[in-house]
Structure P
Amino acid sequence: MNQPLALVIDDEPDICELLTLTLGRMDIRTEAAADVGTAKRLLAKHEFDICLTDMRLPDGDGLELVEWMQTHAAGVPVAVITAHGNVETAVQALKLGAFDFISKPLDLANLRNIVENALRLRAARQAEQSQLMGDSPRMDELREMIDKVARSQAPVHISGESGTGKELVAKLIHGSGPRADGPFVPVNCGAIPAELMESEFFGHRKGSFTGAIHDKVGLLQCAEAGTLFLDEIADLPLAMQVKLLRVIQEKKVRPVGAAQEETVDVRILSATHRNLSQMVSDGEFREDLYYRINVIELYVPALRERGDDALLLADHILSRMGATAELDDDARTALLSYEFPGNVRELENMLERAVTLCTSGSIRAGDLHMRKASDSSTSTPVLGGKLGDQVEDIQRQAIVEALEKTRYNKTQAAKLLGLSFRQLRYRIKKLGIE
């Protein structure tokens, strides 16, 4: 019985009438406003399911209204109507929290698609985020940001150290948004050999190269109407970065060996533990691609930045494992003072090992086998840049040990470390092992 309610904001009566008729055919009721002031009063009075606003209004602009809505009507997805080709304004609107945008002259099929996505969003926004556990202020901020960016279609870059849960954050953005019913396709960019990347991402046609015995659908096509999550995007070769940039700009792909391009409707999420901004400065990552994927940046805090969350997570992990042993007081104190260079992933591994080796009903501090920052029994917490040095030392030691075990067979060492050959070669060069 409850029809969705839309707010249409435009000072051109013809546009208002066209939008009202289009929405009416979708069984959506509308309220109309010709200026920002009227729109704000209506937003305070009614609970709308979507808002469509023009950018130029008599007493302000759509950007001002989008920004205002993030505080006063945060639950309402807002799409902006922009002048044809005004990409900068559209990107600015997305950064301020807009759900999507549509260019003039209006494409009614595209408009209907945007509205349908928004209505799905209203239902999906209530999605449970209990997977992202933590009571710290940093995690409250993260959950708030996830809810905000899930409403948008803008590319999101997720930054943070290894093991913090960047893929989980990407899944929550996808699952809390209007594309939740579509596929979520994660891909580790560092795990695909450079010579196969174009085929893996874009697909290929039978006979396009030696070994192409049948047509193959690419990762982008697999993510149609859903989300493509590019993990460790910093590992993309520069040549592939150029091709990905064009896909993001044109929303089209050409499978290897195909004569024509194919349109794709995919939201791009990306992540890396590396400093992309620094890589741009060093010429290792394209600046134009960086600004395309980094429309909105979302930082996932390290475990050491999350206060008592380590204890909450530890109890949850032990419960999930069905462990009968519990952490004793000394073990809990040790967890709170530990730096966790490997973050949540390290905590999980630490507890799995402790449960396996535990011979009593209590897990003691000694059972946790924590890494030590120095040989001293009382080590000073390592902060800032020094922590990065510590993590690099740990990586260097692990790589050297793997190389020695495999008699410096890099292919075998990479398998032992769970890396691709290219990833291992990069780390060897970066860490100065050879």
Structure Q
Amino acid sequence: MEKCTAVLLAAGEGTRMKSTKPKVLHEAAGIPMIGWPLAALREAGADKIIVVTGPGMQALRDAAGEGVLFAEQTERRGTGHAAMQAAPFLTGGGCAVILPGDMPLITADTVKKVIDTAEAGGYACVLLTASYDNPTGYGRIIRDAQGNVLRIVEEANATAEEKKIREANAFVYCVRVPLLLECLKKLSPKPPKNEYYLTDIVEILNEAGEKVGAVVTDAEECLGVNDRVQLAQASALLRRRIAGKHMENGVTLIDPQNTYIDAKSKIGQDTVIYPGVILEDSRIGEGAVLYQGSRISKSVIGAGCTVQNSVVLESEVGAGTTVGPYAYLRPGTQVGEGCRIGDFVEVKNSRIGAGTKVPHLSYVGDADLGEKINIGCGTVFVNYDGKRKFRSVVKSGAFIGCNTNLISPVEIGEGAYIAAGSTITKDVPPHSLAIARSRQIVRTDWKDKRDEE
């Protein structure tokens, strides 16, 4: 493939999004919208990528990442005017691919097909088009008898006969760089908004005797996003693609339409995922089972794990561990292999060794737990004094009885036992029993006296 420069138009404010955030930074399937066409352009082999931004869009520049050039459109005067801002970066020969930053469904294969068609057919310009069941609002493609594109007619200017044409402009262009620069110089502002339209380059090239072609693709791929309704539609289509790829790679999705997997997540073979699961930038090992109602974000779930109706955030869970139902693993949690994190358990910023069980109704915060420990029901690691957080340590083989409070910082020695109902404020030596509760008193006459009052 010859040298290719990409121009991504992303200066639009997206007023219909009703947001202070630039339109192309709204996420589609877990990635800012601009990330999708950027990835497609890189995969298609673009040598240089120019992103046209509006003023004050630093967040967009940050999202685009490294290896990208930026041109600023200080006044928003149409698509042609936006392309003009990239002109100083369009040097040398080869082709330029121009597309909008709000087209998240475009694929690298389609971009490459447009580029290859332009090169193989000797075209000055190749457009991407699609056939729509209802093309209302789209610019219609007018071809000659040989199939070359003569012009693009906008809806407002189309005749009744032209409005019957179903092939419409998808707003992706591949143009020879020297010819594009000449066309941009010849663009003139058009009423009623006095804007420059990139679509005019088709007629300019035809008037110069150049050949303009088109590649037809599926209308779904050309969906642009102008509001949150279209953002939801695009996200659903992207998730469908993502789900399809995972199923092709050996993952079972019980109900793909109601499973939400973003583009950054990776899933091992033979994992089974039930409806209502949300995966965000996470890695799931082979043979895991994720039951309904779980959200896993920026986390690693080991092979053979089971997660049920639980929330796992920025945590790591070792192979063969079970989590839930209704567990909450907060950021900084590391759970070893073969553990049990049961119902209504919350773990925060803690390390839990292999084989340790926290079966139910407990809070483990800022703690380091060894291996094969049993944490009884209702245990609380009291880690906060109102100003500072403290860590506690429980060594391997310890047994913590039900309804225990561990007042941090304390250390429970290896193999030590804590009697149920204890509040522990001092370290407990290894292989010892700690009892920290009031002596039980039984008054046999208490009820009778109460009844007499």
Highest-scoring structure on relative contact order in percent (Cα under 8 Å, 6 or more apart) (candidates P, Q) is P
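One of P, Q was used to compute Rg and Dmax of the Cα atoms in Å, and the result was 25.1, 77. Which label is that?
Numbers: P: 25.1, 77; Q: 31.1, 112.
It was calculated from structure P.
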Answer label among P, Q for the case where distance in nm of label points 7 Å out along Cα→Cβ at positions 33 and 201, calculated from the coordinates, equals 4.1: P
Determine which structure produced the value -14000 for helix-only ellipticity at 222 nm (-39500 (n - 2.57) for each DSSP H run of 4 or more, over all residues; to 500), calculated from the coordinates; the candidates are P, Q. P
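Every number here is computed from the coordinates shown, using simple stated rules; none is lab data. Computed from a predicted structure; not experimentally measured. Cβ atoms are built from the backbone, for glycine too; each structure is taken alone.
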